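Heads up, there are several structures right after this.
Please treat every number below as a calculation from the coordinates, not as lab data. A quick note: this is a predicted structure, and the numbers were derived from the prediction, not measured. Cβ atoms are built from the backbone, for glycine too; each structure is taken alone.
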Structure P
Amino acid sequence: MTILITGATGQFGNAVVRYVLDRTDEQIIVSVRSPEKFTIEGVEVRQGDFDNPKSLDFSGVDKLLIVSADAHDDAVRIQQHANAAAAAKEQGVGHVFYTSLTDADTSTAGVAVVHKATEEAIRATGLTFTFLRNGMYHENYLGALSGEVVAVSTKDGRIASAARDDFALAAAVALTTDGHENQTYELTGSTSWSFPEVAGDRFRDVSDEDLVAAGVPPFVVGFFKSIREGVFAEIRPDLEKLIGRPTRPIV
């Protein structure tokens with residue numbers, strides 16, 4: 001059995017690699033844009049760039065984890081993921097895993113369009129798939145929560161987030177165990193929280209317009225809007241089942 005993980009120099013992908021190494025003696029390969037940045041021993045390293053389909057070497061791979069690219073341009077990300085899916089099909093990958101987004105096919109979150117399109121591209125290949133629909137990472141919000149004043153436009157919207165490391169462990173479990181063929185997992189934290197609840201007296205309710213005027217990137221404001229509307233509030237059991245324990249709370 002050969003497992004290939006993309007994006008392995010990023011925080012999520014790197015954590016997945018480490019968990020997979022802990023769980024199996026199977027051959028592990030990574031595909032990264034900058035091989036010199038990958039430092040984990042005992043892993044075969046292939047250079048590959050989603051922007052350059054000819055560079056993608058997925059030959060001999062039984063299980064491929066496509067870690068979602070981090071470009072902020074939706075069209076670019078959709079094409080990058082489509083390139084990876086097409087390479088997987090062309091090179092005979094046995095099973096494609098993809099780090100998607102909660103409710104990717106129905107979510108009103110702006111970023112969902114990327115994940116919906118990618119899931120459709122992977123389904124269209126006819127390959128066996130597993131969609132790991134990751135919810136929000138705790139780490140996305142720790143910076144905002146650490147300030148003396150926590151000024152956000154989420155109101156009392158709740159977030160069923162989990163630590164990045166818990167999502168990485170779930171991906172490693174799926175890659176190293178059987179029974180995940182053509183499955184879609186909705187992965188969220190075991191509990192939910194709100195900014196007013198965690199920040200307490202430091203919380204300040206501001207508008208989206210206030211944040212934009214203050215220089216907060218539009219995509220971040222868009223996430224706050226989604227939180228306000230309850231998009232990421234629902235608690236699902238799949239993550240807890242995969243990792244075999246409750247997820248760690250944000251505080």
Structure Q
Amino acid sequence: MSALSIENLSVTLRGRPVLRDVSFQIQAGEFVGLLGPNGTGKTSLMRAALGLISCAGRSSLAELSAADRAQVVAWMPQSREIAWPLPVERLVALGRLPHLPQGVRLPPADQALVDRAIARMGLDSFRARAASRLSGGEQARALIARALAQDTPLLMADEPAAGLDPAHQISTMEVFASLAAEGRSALVSLHDLGLAARHCTRLILLAECGILADGPPAEVLTPDLMARAFGISVWHETTAQGSVFQPLEVL
């Protein structure tokens with residue numbers, strides 16, 4: 001059974017077509033990077049798939065009730081505002097709410113998931129700190145930890161690596177890759193093509209209101225497709241440490 005099934009999805013915003021007849025599936029064990037220039041509909045695609053904006057077509061997630069959806073997909077939007085001065089541990093524990101009856105204290109098994117999410121994002125020393133007082137990058141990591149604590153078969157994140165320093169960009173991508181290795185799935189929008197090349201198992205490239213390419217990174221991050229989608233030249237090399245991909249110049 002697929003983690004996400006999209007069929008003929010179309011989105012129009014303010015009278016302008018953003019996506020037309022987009023179809024794809026995400027299977028268990030896939031780490032899918034969603035690529036495309038600004039304005040090509042990456043965020044709209046994910047929000048429509050979640051039933052957060054109106055669209056034509058079908059999404060397996062949008063067909064679920066809100067309660068059921070929260071148990072099968074964790075969503076991290078691009079906006080990262082934390083309004084309340086909750087301790088980081090309590091903020092991350094909010095990820096367990098879809099799985100617990102209202103008013104129930106966090107059982108040990110759920111606390112273990114919270115602890116694991118905090119450790120995965122390198123936040124053990126921040127447990128008691130007010131999340132609203134963290135730096136922007138630290139807040140991003142805390143919100144990713146909250147999504148991880150939700151412990152769903154699918155995680156969807158909109159630009160989760162934006163604003164992180166290089167070490168935490170790499171470690172965050174490694175966390176998403178580890179979810180796929182455990183048999184879960186991740187759909188993540190990215191602008192960093194190097195991170196996408198190195199860590200994703202599959203890439204979906206959006207352009208011209210639809211999917212321009214869909215496949216393994218080596219088949220999507222080609223000079224021809226990068227020139228067509230982004231108008232750039234690129235350099236790619238396979239090293240002992242993995243794939244290295246670098247945009248070079250505007251064509």
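One of P, Q was used to compute relative contact order in percent (Cα under 8 Å, 6 or more apart), and the answer was 18. Which one was it? Derived from P, not from the others.
Once Cα Rg over 2.2 N^0.38 Å, for residues 93-140 alone is evaluated on every structure in P, Q, the highest one turns out to be Q. If distance in nm of label points 7 Å out along Cα→Cβ at positions 53 and 85 comes out at 3.6 when worked out from the coordinates, which of P, Q was used? The read-out was computed on structure Q.
With distance in nm of label points 7 Å out along Cα→Cβ at positions 21 and 165 as the yardstick, tell me which of P, Q scores highest. Numbers along the way, then the final one.
Values: P: 1.6; Q: 4.9.
Going through P, Q one by one, distance in nm of label points 7 Å out along Cα→Cβ at positions 21 and 165 peaks for structure Q.
Ranked by mean count of other Cβ atoms within 10 Å over residues 45-52, structures P, Q are led by Q, which has the greatest value.
Among candidates P, Q, the computation of mean count of other Cβ atoms within 10 Å over residues 133-140 that gave 21.1 used structure P.
Source structure of the calculated read-out (volume of the Cα convex hull per residue in Å³, 139) within P, Q: Q.
Quick check for you: by mean count of other Cβ atoms within 10 Å over residues 5-12, which of P, Q is greatest? Please report the intermediate quantities before stating the final value.
Working: P: 21.6; Q: 17.2.
By mean count of other Cβ atoms within 10 Å over residues 5-12, the leading structure of P, Q is P.
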